[in-house]
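What follows is calculated from the coordinates using simple rules that are stated; it is not laboratory data. Being a predicted model, the structure only gives us computed values, none of them experimental. Cβ atoms are built from the backbone, for glycine too; each structure is taken alone.
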Structure P
Amino acid sequence: MRFGVIIPAFNEEHNIAGVVAKALSYADTVVVVDDGSSDSTAAVAHAAGAAVVSHDRNKGKGAAIKTGFAYLRDLGFEGAITLDADGQHDPAEIPAFVQEAAKGYDMVIGNRMGDVATMPLIRRFANYASSLLTTLFLKQHIPDSQNGYRYYRLATVAVLPLEADKYDFETEVIFRAARARYRIGFVPTRTIYRSEARSKVNSLTDTLRFIGILLRYGLRRT
């Protein structure tokens, strides 16, 4: 199975080189989608060995992932693994996703909720709440709906009519895949939280987008 790694990045010049270098230990191709950064993210990523596709402005994480999908599909890849650019995901866990995907899953989502001892309390609550709501609306157990560490089968998931361009993309794609009866698997992952890191998630607007996805897809059967 040929797969590539997609790293959506916005102003991550201080972290991107290390993430790219580690990911290249497990994948032949790493594409960094520079989402309109104002710093040297693109140049640093290229120097680290990544292919770089740049947006002319900041469009959002979902838009960056979709750009990465198109890039890998054009090169004939079968799958894509998405990693955050800030170092919160451990590339050493990539083989676990590949192994699980080989069982026939269309999407494999990392699950951080088996060990939340190091997870900040507010994020723990938000992850539990969003995953519970997604599970209830889908009537399918989704233990960690907000984990961006994922495998996607490009022939199925990447061609879904995905509309969301921001962080709500990661919820929308779960609903779309589940409603299309695609197989969704999970693998345990850890998340590395750094005290100096600032989340790019906007608590208000991204929560409203999440609720919008629930209302748009959760209250209809198809």
Structure Q
Amino acid sequence: MHSFGILVLAAGQSSRFGSDKLMAEMADNRPMIAHSLAPLLTLAKDNNLELCVITRADNQPLINFLKFEDINYSLCSDAHLGMGHSIAYGVRSHQLWQGWMVALADMPNINIALLTALLEKIRHNPSEIIRPAFTRNKKIKPAHPVYFPRQYGYSLSRLTGDNGAKTIIKQQKLITQFDGHIIEENILIDMDTPESIKKAHHLKSNAPIR
């Protein structure tokens, strides 16, 4: 029996960013996606989980990076139609998994502590949708990565458009703390503009991918 796996969505057009944000250099001169992938790869390696990056066929710089780093990836031909298509393609391509952790490639502040807490929650609640969340203005804001158990596979495989899996997520178990500390918003922030990189005040020093 296959365990669950990790799908990393890296097929966006970066329209708000103005250029390929995933290859944009961070403070240490490594591309954003290197920071986003490092803790996910650590989680996958330490727990014998499969990981696959879903991207577009026309993003050659990213493909070259993934090949050089020997990171598993797959090309989604209709990714330009929206995130829903990328998720659906990723799930259809990995139907034997018992669940799917859907992560975003533009979250460079994500860390292994949060992912480990998420994994622990998944193991105790394997049939629940689980995701991390932070507090803003006294309101709980869900974020990524999101874990979907196998019973949602069919619905996920039929997603379209740019709303992702919002239509599927109705009730979910949220992780708002790990190690007794409230999850900080900057850990779960995704980068949509060049200014957002400059404001990333909590850039951790991930271990190099290789």
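Tell me which of P, Q gives -10500 when you compute helix-only ellipticity at 222 nm (-39500 (n - 2.57) for each DSSP H run of 4 or more, over all residues; to 500).
Matching structure: P.
Compare distance in nm of label points 7 Å out along Cα→Cβ at positions 27 and 171 across structures P, Q and report the one with the greatest value.
Structure Q comes out on top.
Looking at structures P, Q, which one was relative contact order in percent (Cα under 8 Å, 6 or more apart) calculated from, given that it came out as 22?
Values: P: 22; Q: 27.
This figure was derived from P.
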